[in-house]
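These are the structures, in structure tokens.
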Structure P
Amino acid sequence: MKKFLLTALIAQLALAAITAAAQQSFPSRPVRLIVPYPPGGNVDITARIIGPTMGELLGQTVVVDNRGGGGGNVGAHLVAKAPPDGHTLLVGSSGPLSVNPVVVSNLPYDSLKDYSPISRVHVVPLVVLAGQKSGIGSIQELIERAKSNPAKLPTASAGTGTTNHFGIELFNNMAGVRLLHVPYKGSGPALAEMLGGQIPVMFDQLSASIGYVRDGRLKALAVASARRASVLPGVPTLDESGLRGYEASTFIGVLAPANTPKPVVAKLNAAMRKVMDTAAVREKFLGLGAEPGSSSPEEFRKLIADELAKWRDVAKKAGLKFD
């Protein structure tokens, strides 16, 4: 019995030593923030806002690495299969974490099993945009144009299976129309074509496109939040525009691969909390129309699970499935 207790004690001490070593040695090299979209979109902007402060707090360079493709799935899969040492992190959003798992068959990762959540960063609503050459000035005009041209009005998204795409499909279902979905490899390329007049309508995250709305190059027809965005008080919600109950937002957070040591997760979470408490960081997100706020790893995991359940229910009712 004494021998057993001694062995158990030695094992506990060894584990404690390993845990302490992991916490003290991390990070031992630059940390990569994998953005699963091209530059210019909501997730990319978020990574570039938090990266510098995060690097200062961790004492290492934080590199933003854009790995677009598959509506966020390529980058998300890359992190799921990365070594679980905390040096490769995912800047994950609703698309790859809570929408794609519901509507895309045979994903190569599980958003609840293949990651160690670190912290939420912010939540931002979708916005319905119209180009200056589109001749569309309101949601009702958009609906009328769509009804007179079934499945012919091009409407851009950041990619198939993204929250933007899901927002379009939800709009189709609730408005009784059929917009022609045109997926791009991220918001950046889609916005470029919107500005060039090649695409008349787009569903996007407010934080990615608000600059173009402010300078008058794009028109915001409505926001998809429950209440009006403080940064665009004159723009109605979709609910106010006649689509009662329409609400669609994107969350963004930081995740590590599953089985990342708890001390490393704890250190990353502590750093993220300090990042999100930094006045300059919060002001940047608020200025983009986002609602910034960190969380515990457990709270972030619950958010992902809750969003999965929400979108699964919506997809079932709307009959949505994207292969």
Structure Q
Amino acid sequence: MKIVCLDKDTYASDLDLHRPSFDHDWVEYAQTSPDQILERLAGAQVCITNKVPMRAETLAKLPDLKMISVSATGYDVIDVPACREHGVVVSNVRGYAENTVPEHTFALILALRRGIVGYREDVINGEWQKSGQFCFHTHMIRDLANSTLGIIGEGVIGQGVARIARGFGMKIHFAAHKGVEGLGPLYTPFEQVLEESDIITMHCPLNAHTKDTLGAAEFAKMKRKPLIINTSRGGLVNEAALVDALESGQIAGAGFDVLTKEPPAADNPLLRLLGRPNFILTPHVAWASREAQTECWRQTIANIENFVSGDPSNTVT
């Protein structure tokens, strides 16, 4: 069996990444562009991909491919209906990021809520030294206790964020799905979350229903000028609208770990915000604690072994 890993460099180079226990032909590439996919997967039965897209036109030209092991929870890069049509099993990994993403989310929240970025820059620029006092007040600092956190997405990650928030004494609203009513008492109406939250954080998958969940219309309804945090998927928040909201004061700040295109194109509007103390952009590393990478790879390989043994796991098709 030939197994091809298309983007191994999405993992840290010094991690010990084991391979399947059965006999196989292993081929790996640091990264793969869309025009290299067909050549590299020729004759392969199993493909490992994190972010390399597998679309219908590609799948139609890979008759030997039987299984795609997605080395991530999100599988929006995979054309699942086309895989189903061609008899290709798709498996993803689950629950591996239940600690790392919530922790990164709160790293962003705390840094922004307490003005850490701005104060660090002030010290570097000598402002403390010039102040003549033991402290100075150039950036707003707010407690998390008694503030309201709106969580969009109620899965493992959203629940993990809620657990940390409770430790800080925050009030938690799990947002009902946008445009959907009757989800029950555990959910707060979407519009109410927009109006009452001091911080809104995104933890839902990207699909046709969730794209641009937050845009200009939603920012206009945010009465408390919240922080906006996105450690889930680029595209959940309209990037141009976010820039307008931040520059106009509709929101207090933003912390993002994901973009619609990664790495960012030169014309990405969020790059205009990089010099602001109330904006933080990290390079899609919320998932990447050592522990999480190790577990993600373990599941990636386990899914392949289970498929070969005739008992596919974590299937999405």
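Values in this text are rule-based calculations from the coordinates and carry no lab data. Everything numeric here is computed off the predicted structure, so don't read it as measured data. Cβ atoms are built from the backbone, for glycine too; each structure is taken alone.
When FRET efficiency 1/(1 + (r/R0)^6) of positions 52 and 276 (r between Cβ atoms, R0 = 25 Å, to 0.05) is computed for each of P, Q, which one produces 0.15? For FRET efficiency 1/(1 + (r/R0)^6) of positions 52 and 276 (r between Cβ atoms, R0 = 25 Å, to 0.05), the value 0.15 is produced by structure Q. Comparing relative contact order in percent (Cα under 8 Å, 6 or more apart) across P, Q, which structure shows the greatest value? Top value of relative contact order in percent (Cα under 8 Å, 6 or more apart), among P, Q, belongs to structure P.
Comparing mean count of other Cβ atoms within 10 Å over residues 124-131 across P, Q, which is largest? Working shown, then result.
Numbers: P: 26.9; Q: 11.1.
If we compare mean count of other Cβ atoms within 10 Å over residues 124-131 over P, Q, the biggest value is for P.
Figure out for me which of the structures P, Q the number -8500 belongs to, where helix-only ellipticity at 222 nm (-39500 (n - 2.57) for each DSSP H run of 4 or more, over all residues; to 500) was derived from the coordinates.
Q
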